[in-house]
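Next up: the structures, one after another.
What follows draws every value from the coordinates through simple rules; no lab data is involved. Computed from a prediction, not measured in an experiment: that's the story for all the values here. Cβ atoms are built from the backbone, for glycine too; each structure is taken alone.
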Structure I
Amino acid sequence: MPRVKRSTKRADRRRKILKRASGYFLTKSKLYQAAQEAVERGLKFAYIGRKQKKRQFRSLWIVRIGAAARINGMSYSTFINGLKKAGNGLDRKILADIAANDAAGFAALAEQAKAGLAAK
């Protein structure tokens, strides 16, 4: 089998892992194998976290919309149902922003939802 001369590839790979692991506790930031395991684990959690972030924001938006809908005498589900029947295509992110920052605007949306429920 021929001899492999890796040049700077091996050092570059190790340096990249150790740079990503800087700030980790004790040997996880100093020793390559421990650093590699810690970095892989961290990247796994980062990937999972990017998916969870979307779920958590949607959940937050729903809570905000629900709270504002309760103030206007409706439940979350009846509010969303009424908006759909009224033909309003606003998504939950926008509705949550309106609920948090524009009470009068949300009240108008609530009236629109009530009208949509009464019409159909």
Structure II
Amino acid sequence: MGAKFVIAIAAFNGALAVCLGAFGAHGLKKTLSQGALQVWQTGVTYHFYHVLALLAVGLLIQQKPKQALSISAVLFLAGILLFSGSLYGLALGGPSWLGPITPLGGISFIFAWLLMGVAALKD
């Protein structure tokens, strides 16, 4: 995955995370229970943290393209979709099968971080 593409995906996801955070804080405040709002906020928090990680990977790819970094970028994006996406769905009352999807996103995040570390150690 090219550096420009990864950085652009990070930027668009950053904007999306801000919009979803604002929507949760303002648009869903009167609609969802406190517990559901906490689930929503957890999704936004992890979404945003991993946008920053995705941005870092894009910048690292610019400096030294490596396959491990490209795979890391894909896994960070998959983690955002699976982890945060499933939490957004659950908070909005989505089907219960979304619950088991969340840990798959967490595993994607873990492997993305590990691959970023492997890429840093390889030269």
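Identify which of structures I, II gives the largest calculated value of mean projected area of the Cα convex hull in nm². The partial results should precede the final answer.
Details: I: 13.5; II: 7.1.
Comparing I, II by mean projected area of the Cα convex hull in nm², the maximum is at I.
Structures compared: I, II; top value of distance in nm of label points 7 Å out along Cα→Cβ at positions 1 and 65, i.e. the largest, recorded for I.
In this comparison of I, II, the computed figure 11.2 for mean count of other Cβ atoms within 10 Å over residues 9-16 is attributed to I.
4.8 is what came out when distance in nm of label points 7 Å out along Cα→Cβ at positions 41 and 81 was calculated for one structure; which of I, II is it? Structure of origin is I. Here the criterion is relative contact order in percent (Cα under 8 Å, 6 or more apart), and among I, II the highest value is seen for II. Highest-scoring entry among I, II, by mean count of other Cβ atoms within 10 Å over residues 57-64, is II.
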